[in-house]
Structure P
């Protein structure tokens with residue numbers, strides 16, 4: 001259902017943000033800049049790669065920053081660089097008086113904070129932050145102003161952080177349409193190891209099996225392997241920096257995953273032994289430990305929050321065969337709109353070698369019958 005009004009507040013004096021400096025014009029930095037520009041905030045852009053800053057500026061994210069003496073300080077500087085460079089960048093900006101307050105967007109928090117303290121940075125005007133949003137693509141060309149809408153944005157003030165610095169960051173988070181989540185730095189790093197960093201390594205390990213897989217296997221690839229390996233397409237250099245900055249928490253999670261996988265492999269080998277199934281009293285499934293792991297997986301999946309951050313919703317899935325032609329999805333969504341049914345989520349699966357595929361429409365259970373009837377009446381084929 002469309003919004004009646006944009007829920008994000010306007011920028012300017014009322015928000016406390018009139019001028020923002022974004023250092024690092026990759027996906028996250030440029031997306032922040034684009035979101036701020038939609039609210040009239042004056043944004044300046046800086047990057048070690050002048051081509052990246054120029055492209056971000058051409059995309060409407062702001063003006064390239066000139067670090068000349070006497071230039072007015074920004075209300076907030078957003079440091080959008082890899083975790084290992086945050087503290088050094090913070091120190092350089094503070095010495096230059098580039099802004100009144102500072103934050104970063106690195107996906108680990110304990111490392112930048114410890115390094116900033118070691119370097120002697122002023123921790124009173126700095127709030128460590130991390131918007132939990134992203135895409136497989138990187139760089140300014142992949143940036144979107146709506147990237148953070150409804151997404152959690154962690155912030156980690158210390159005992160030294162000034163309330164004014166926190167308020168300024170909270171204003172930024174609201175302008176980007178995200179949900180602020182206050183959390184300690186070490187707790188944050190343990191959390192993202194579970195929900196982001198270790199899953200990326202696990203997905204990469206599965207995808208690595210495909211690099212040497214026979215063509216027959218690749219020809220049989222379906223949506224399942226695409227779902228599992230999607231995030232493995234991220235930039236390896238970027239992810240190496242992220243993982244090295246959160247090494248111990250990620251290692252702990254990976255060891256637990258590896259232990260489960262090793263136990264599953266052992267159970268599968270045992271079940272495959274000749275005559276195993278013929279043993280008297282043997283489990284007919286042959287793999288109780290594997291079944292238990294799969295059940296734990298279902299339980300874990302059920303705990304992932306729903307699309308609005310609340311408990312996960314149970315949807316009915318309606319599968320529709322669609323042609324691989326321009327306008328097919330638009331026609332499908334139009335039919336759902338005419339039926340008065342909101343599509344909560346959608347997934348596409350292509351049929352290899354055929355000019356068609358299947359669209360899986362996720363809808364509220366009480367709306368499923370009405371939508372199916374409307375689609376059939378409009379000539380759509382439902383398997």
Structure Q
């Protein structure tokens with residue numbers, strides 16, 4: 001028995017997307033090693049049967065979502081499910097998707113690759129056979145002969161077919177990093193703000209919310225060209241490129257600046273925050289969302305000899321700097337920003353963090369108050385210039 005992995009060819013210059021696709025394919029190849037897999041790249045615009053005509057193996061693993069995380073036994077279990085069910089396609093359960101019966105809500109949640117692997121291994125459940133209505137399954141195993149009979153794009157290849165959803169096979173699907181809903185940050189903007197700068201604006205989802213709900217002018221800065229092009233259709237102005245360089249050429253000032261999961265991606269956030277004060281109007285508020293490197297899930301992984309990069313999250317591959325609450329306060333103090341409030345995000349109690357907390361308590365050590373906090377929301381304002389002997393002291 002042999003297998004072809006059909007994997008989408010989606011170009012992106014961004015590190016995070018390139019890493020996610022490489023990690024997805026690498027883990028799939030490891031999972032299918034016993035079947036001597038062949039990889040065939042395809043365009044999502046191609047028809048399924050046209051792609052199938054390029055396949056010379058009996059089985060096909062069709063990957064329609066290139067941003068997935070899988071575990072080591074995935075392919076073997078899908079093959080078993082295909083043979084046992086007699087279905088046209090077999091698919092795993094997943095955390096994202098349009099078919100409700102495919103959805104699995106992780107409990108307890110996971111934040112690291114090691115925690116995902118543990119959760120995936122523990123899944124139990126039989127196969128549910130159904131006629132697929134609509135929605136992209138993310139990953140589907142089928143026979144090449146079946147795929148040759150399919151018309152239409154790969155994203156709808158299962159429509160109208162008999163599909164077995166395997167309850168004991170779990171795959172993680174990422175939402176798109178630069179198209180996330182950040183209404184949490186929109187809610188923190190003080191009233192009366194007229195001009196807002198959105199740092200790392202992505203596809204402009206947050207900025208669009210700010211414009212519609214606050215009526216403010218919104219300018220975005222975005223590194224990834226494709227995302228910047230989408231944002232340009234939604235915001236008043238978008239500067240594409242490196243934020244450190246773009247900041248110096250903005251030519252305007254703002255009474256609110258948004259930095260949602262942004263500072264940790266910079267090589268030099270210290271100098272950037274110093275420079276940022278030049279575009280802050282009097283009374284400007286800087287609103288930050290930033291991950292907490294002190295979460296217990298990371299500590300538990302490190303004690304197990306693991307630190308695995310992922311598409312995004314606490315161990316996002318694009319993170320160049322890591323902050324605890326203490327380090328965050330130091331960062332703002334060193335760069336001349338006064339913290340007005342700092343609030344934890346909602347706790348996420350993962351299995352790894354819970355076990356480590358219990359072990360710490362068993363030896364009389366109480367975990368840090370932010371042990372289960374995945375990140376912080378911070379509201380800042382430019383601090384008054386420091387002085388010494390009547391002369392201003394420049395911020396380092």
Entry that produces 25.8 once mean count of other Cβ atoms within 10 Å over residues 200-207 is calculated, selected from P, Q: Q
Test item: mean count of other Cβ atoms within 10 Å over residues 96-103 calculated as 20.4, pick one of P, Q: P
For FRET efficiency 1/(1 + (r/R0)^6) of positions 56 and 184 (r between Cβ atoms, R0 = 35 Å, to 0.05) computed as 0.60, the structure of P, Q it came from: P
Highest-scoring label, criterion being distance in nm of label points 7 Å out along Cα→Cβ at positions 80 and 296, among P, Q: P
Label whose coordinates, when helix-only ellipticity at 222 nm (-39500 (n - 2.57) for each DSSP H run of 4 or more, over all residues; to 500) is calculated, return -8000 (choices P, Q): Q
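Taken together, the values in this text are just the output of simple stated rules run on the coordinates, not laboratory data. Quick caveat, the model's predicted, so the values are computed rather than measured. Cβ atoms are built from the backbone, for glycine too; each structure is taken alone.
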